[in-house]
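Listed after this line are the structures, all set down as structure tokens.
Values in this text are rule-based calculations from the coordinates and carry no lab data. It should be emphasised that the depicted structure is a prediction, and the values quoted were computed from it without experimental measurement.
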Structure 1
Amino acid sequence: MDVDSGTDDADVTSELPLPSNPNCVSFAADAIDILARRSWADVQRMAVRIATPFHDASALPVLVGMGWRVALDRKNQRHTQVTTYFVFDGPATSSHLDALDAAMDAEPELYAAGSIERVPSNGVNAALLHGGTPFLPMARDSEGLWCRRLELSEGHVRPARVDANRASSDHLAGELRQILGVRAPYGDAERETERMRLAFARHFSTRIVEADGVVREGEEEFMNSVFPAELIASLGLDGPAAQGEYLQAAQACLAGRLGHHDKLALIGLFFSACYADGSLDAREMRVLKEAGECLGLTREEVVKYLRRFW
């Protein structure tokens, strides 16, 4: 797709789809380390720098975003964190994720080990790498092109609007080509994969919570929150025949359709199911191991990821 190189509002008419995977690879650091020591334009440059090795290795478009949250340290004190997260569609491999980990480790800030999470609802886009080129994804409304940035004030992180026609060099990295970020197409193939993923997740989660012969209140609440009836119905999996059909399809081909981080996201979900009653049971962990094998993951890959939860 041809993309304009101009930065004037009238010139930025090209569009690029933004990756739409609900899962992302997320790294957290103290907000002061990210926002107090650099301009937002430098945050955008950092986003490009970190994502480039992954993009070069995988050839997948990757969207880099920044979110925020409050976390408790070991002394039970609250700290505001900024999460730097990476969204990409397609079959990323374990080695691709290793390239991302290595790039993050090279940054001067102290980032925690990455984890697979849902894309945060409060995130703002910082950069998009597509076809070997870094871009700055923008939105357009009646006032023109704009994006959001994060600002730190009195220990709190807040989003702020940046209008392209009034932005300073501190707010927008001038060397990044501006494009309109649009929603990626969601067709029949994506919906079929999502049905398989949901049927697979629901099947193994059910087996985990039932593994010890007793479904406790916490486990029942977990299943209701992760698999609400409206979600099951919206994907047509509210009947046993459809659930069985898509589970069989998932066991046959889901391992080849999902990227490595999507598989780890399922492992994280199953681990949460194991711990939904407040304790770990060997029978539950055996089901988790079986699920990992169905996804094509080795024992070492599963253990390496689960260690991040301890």
Structure 2
Amino acid sequence: MKKFYVEKLGELKAIREAYGDFLLEIGEDERVVVIDCDLGHSTKAAKFAKRFPERYVEIGIQEQNMIGMAAGLAAVGKIPFTSTFAIFAVGRPWEQIRLSVAYSNFNVKIVATHAGVATGEDGASHQMAEDLALMGAIPQMRILSPSDYYSAKSLLKTAYEYEGYIYVRLVRPKTPTVYSGEFSYQIGEAHLLKEGRDVAVISTGLPVHHALKAAWELEREGVSVAVYDFLTVKPLDEEAIMHAANTTGRILVVEDHVLWGGLGMAISSLLARKGVVIPLDLLNLGDKFGRSGKYEDLYRYYGLDSDGIKVRIKSLLR
């Protein structure tokens, strides 16, 4: 765990923009090959295509082939980055990821944009809110989940330098920046963004800035809330979880994901194995599909915005 205190949010920037910008930064590395499935302008991989067209493969709507090609490229020493919407990046080629990439232990970077109900108006068919469960079930899979543009740039650099297969979860909307700039990051490290003594909110991805807003607003009401940013979902930062449990005695886990197989269940399992008995609440999408609507409206509907988080914190305190 690293202490990384945040006192205010910054400008609006889309997390997925970080992917295109980062690819340009590593583009001079001849080992880097980018494969996209007809969505390069949405994933921002098209930025790489303009600068390095000879190492950009537009494969069309062939997600299984994308993963197979990436495995083959990794086998001959290349560093393939595969990218498309999360529903296609994870759901369609899961078998190929499991066998061709993970079982073979190939150095493939799976980058997915448009994760969770934050995908918005595209509706349940395109809102991949089961990806942490699917990727987490694969042995030794590393899962990174940035909370803003700068953390996305930092985590993508870590993924690039990591020797092995890894999943990076990005989202569609513009979001306030949590961090003031890029930083050095180690896989498995959570950040403590705000100290607190009454309750700890553990979150990952887009809901993190909502958790901070809720914590700051409750502070004015006399409620002290700690906020943790779990930039890595797998492996878990056990030190951070125990720190949250020991310093506050109450934990709320907030994530844009279904209940089963998400961060909340992983933390529940860890606490149970360690014999830690404290009030614990899980705020997520439950056991249901998403629905169509603007990201802001959907977060309000599911209680993932700052107002919804405040309600759950107060309930946990009671």
Structure 3
Amino acid sequence: MYWQKTFESQLEKFLRPEQFIFNAPMCEHTTFKIGGAADVLIFPSSSEDVSKIFRLVEMFDLPCVVLGNGSNVLVRDKGIRGAVVKFTEKFFGGIKCDGQRLTACAGAKLKDVSICAADNGLTGLEFACGIPGSIGGAIFMNAGAYDGEMKNAVASVKAVNRNGEFVEFSGASLQLGYRHSIFQENGCTICEVELILQRGNVDDIKSKMIDLTQRRESKQPLDMPSAGSTFKRPKGHFAGTLIDKTGLKGLRIGGAMVSEKHAGFVVNTGNATAQDVLALIEEVKRRVCEAHGITLCPEVRIIGEE
């Protein structure tokens, strides 16, 4: 890459060496354990880092992708050209609690945020205790489970736009809906999230979290790499139920398989390529549509070079 040396010298001005990797295999940085290499993978440790990264990317005219925990994404086999900015708990995962107000940096794991809330006697995030993503990704997708969703807890978000400018949003302005937020259209990147929760009984909160965790572990294929739920819920139906009724549990293409434990999950049996997963998604969509007249839409984000 003709731009690598110059770009690297610019990154070194404000990031530590461990905060960026060139030619980074994305199979090591997604929960699906699939994907080709990114030209450069960058781990910011502050909103100021994010601002500088975006200004630098703009200066070099590079495409840029932003990821949280990498839990709701499939990276194609040829990888990602340009820069990937990834928020992790190691570099940008701080969590603070002040009364009923809980503030988390974008890389904080959603599970850890829900545990912090429980430890402080705050209710409203129990549903999130088993969702394998970051708080930033959870807002981006308005993550939800067991009749709970981020929409009910978020008070405000601090973000950075692609010009490197700092922007703040109120919770009411985020257009949070089913697996949707304003950030999917406005190009801004979530850096810090403020939640307002309700007071509750610590024992009751933790008991509910234990129950939800047990239910999740009993029903979902958590022992195999996946991106979480593969398909969005069709109106009036459940994707997993439709796939199961079509007899597709265990259906395989290459190393990708419809989970035998929960039909709503496509899993990596160990050597799946992105092409295997994409082909399986299309086959599942075709057969479900043929059997039930319903077209499934992927929930997983598909990124990278075709």
Problem set entry | Which of 1, 2, 3 yields 8.1 [mean projected area of the Cα convex hull in nm², for residues 87-222 alone, calculated] | 3
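The value 19, 16, 9 for semi-axes √(5λ) of the Cα gyration tensor in Å, for residues 23-110 alone was derived from one model only; which of 1, 2, 3 is it? The partial results should precede the final answer.
On the way: 1: 24, 15, 11; 2: 19, 16, 9; 3: 25, 17, 8.
Label of the originating structure: 2.
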